[in-house]
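Nothing in this text is a laboratory measurement; each read-out follows from the coordinates by a stated rule. Note that the structure is predicted; figures quoted are calculated from it, not measured. Cβ atoms are built from the backbone, for glycine too; each structure is taken alone.
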Structure 1
Amino acid sequence: MVLRAAPRFVVLGGAGAIGRIVVRDLFESSRKNVVLVADYDERAASKLALTYGSRRVAHASVDARETSRVASLLSGYSVVINCTHHRLNLQVMQAALEARVHYLDLGGLFTWTRRQLRLKPRFAESGLTAILGMGCAPGLTNVMAAHAASQLDRVHSIRIRVGGIDFNASDGDFTFPYSAETIIEELTLPAWKWSRGRFVQRPPRSGWESIDFGSPVGRMWVVTTRHSEIATLPLRLQDKGLRYADFKVGFDRLFVREVMKRLRAGWKVRDFQALPAPRSAPNDYEVTRVIVRGDRHEILMDCLTGSNNKWHASAGDIDTACPASIVAQMIAAGRIRKPGVWAPEDLVPADLLFQECRKREMEFVYRRAGDAMNSPPRRTCE
């Protein structure tokens, strides 16, 4: 497929929490980039586009469930970055096929990712590339794990841990660090892990573990949740002997109890979504960690991200949106060319991704087993 000289991107769900940061990163990355903010909420999309005061940013109103309408909207663009809910992923992929546009999303919460992979022959036949789950987790986590695994002859286990701290939070606060709908799914759906060479289901809210993420996050509780990394990393690394893989994310245990209490009392997702959002500027810090163990060595790799006041973006907004923007630009520039449907670890060049993330003030720390956890960090892939 021949791409246009001026890269043209559609950010579907572009007025949302993550979509708006994808738009910002695309706009600031290159003066050639053209961006369409496509969202169900026309007023929000228009308001966001107008803040740029540039012909390079336009807006459109679209319902992602209307495949033919989305396909018509995508026609003539280079890449669609799908920032909508994962239940719409298959429909947006179908629209991308009809419009002959490359595709990227933020994840399919394991189940949808596995369904999406079945479209690989259709994308390959059309000469199109689709990359599934290219945010932070999944996304960066996949690439970090594969990068660490590439330095080992054998890989026995991969453990992914994500933790953070909100410096604005106070005791008794009840706010969601990211999508309330996604968090509720993570806390109520059975989780998946890879154990002894097969996928195994675990009860929701199981596997609590105390992890020290270092300063300033410190020690916090993490819990097993359903995540897309586990749908693809074992398939990529099974030949290296991978026997175990899981994903755990940090939650305050009182927060989890309160969510479950309200759900049992009859609260719906829309009730949680109606809770007032914090008005203060984001001020937080997130650690995204992969631990890869082989025969003789264990490699620990962290991605360290802080909030961005200029963009009014939390750490989680930055480390999710920026990798999506970076990889979409790789596709548009022809740096990623392989047709089909792929996970990030299959195609994304780790060195280039880490380099671009550093430009967004994201830091990568690499340690081998035996290094002191508080020793000076060694940057990866300089």
Structure 2
Amino acid sequence: MSFKRFFSYFSNRIGRNKPKKTTNSISYSKADKLLQSLISNAKVPGIAIKVTQHNKTIFDKGYGFSDLEKKTQINTATSVFRIASVSKPIAATALAIMVQDGVIDLEESFYTYVPYYPKKKYDFTIKQLATHTAGIRGYRGKEYGLNIPYTIKDSIVIFKDDDLLFKPGTNYHYNSYDWVLLSLAMQEASGVPFEDYVQKKVLDPLQMKHTFAEVKGSFIKGITQFYSQKKLGFRKALEVNNYYKLAGGGFLSTTTDIVKLGNAYLKGDFLQEAIQQQFLTAQEVKGESTYYGLGWQVSTDKKVNAYYGHIGNGVGGYSNFFVYPKQQLVLSILTNCTNPNIQDVLDEVVLEFVEKAKEFTL
């Protein structure tokens, strides 16, 4: 018996063993101060964070305001943010269910489902779109902030006549138009509007009751005001219409809802194990990792802790969503500001939770 194990045994025998730390005894003061500093230093108008371990909440707090003029405080359960590219894991979950149910085939040509899309020099598959290896281009000029009420199908006019950037499978190019095409293929394959399919197959089963498509003119209780930075303070963000890119960056949600998605993956019974693993496996191109699966970023942090999730950056919103399987940790951080340049701070916040997760048992 090693000295460490002997000491633990001896201490237990004489009733003097030191209690293990629990969630109630852990302080996250560093993370709290860092997040508060983002408000006091006018980096963001408002920010919400929720962290769970083993599906139990260990930190849940809002900072600043969802509406600066009305002084409406952030509420992690009901403050609804633009989540930008954190939409991709939601869409990827719906795609995984389609694969599981035999509605769509990852290895099939995109043209099998959308034959009216202009032919390119090379064919490309559903999987290549989901892994950003199809060669579809990204935003150009002001496309990032379009305010045109496109449907998903109509929106392909933006890029449908452009050449592929490379032969599919030979390179990696992250973009949201891949997911415009995927959502179109999913609609055509299932015969159900993409938004409705996600609602029925993902949002309703996971009880993500505050996750919505952003539709112009619709009333959404708790929705935050969207801001961009100016030299001193903030201004209201430009008006945009994100509905056409719902799958890649158009959902609205709360930190409370986003962690539900992460915990469904940790629990491991929402999708078939093999399919979940396929979606959470980083792809390789020319022998090098892309650090991206199918709709999920898959990597390690600076302490080499493995995670999957996504970062999102859109007009009036910035988001972090991370799942650390070894630590059984899920983190969701949402802000109501365009490109606030705060990722270094958020990385430190996340790291405190990850490292301290090793200090206690539940």
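Where does the value 35 come from, among 1, 2, when percent of Cα pairs over 18 Å apart, for residues 32-95 alone is the thing being computed? Checking each candidate, the match is 1.
2.7 is what came out when distance in nm of label points 7 Å out along Cα→Cβ at positions 168 and 200 was calculated for one structure; which of 1, 2 is it? The read-out was computed on structure 2. Source structure of the calculated read-out (relative contact order in percent (Cα under 8 Å, 6 or more apart), 26) within 1, 2: 2. Looking at distance in nm of label points 7 Å out along Cα→Cβ at positions 192 and 216 for structures 1, 2, the greatest value goes to 1.
Quick one: mean count of other Cβ atoms within 10 Å over residues 120-127 came out at 17.9 when computed from one of 1, 2, so which one is it? This figure was derived from 2.
Highest-scoring entry among 1, 2, by mean count of other Cβ atoms within 10 Å over residues 144-151, is 1.
The maximum of distance in nm of label points 7 Å out along Cα→Cβ at positions 184 and 320 over structures 1, 2, that is, the highest value, falls on 2.
In this comparison of 1, 2, the computed figure 13.8 for mean count of other Cβ atoms within 10 Å over residues 48-55 is attributed to 1. For the structures shown (1, 2), mean projected area of the Cα convex hull in nm² is largest in 2.
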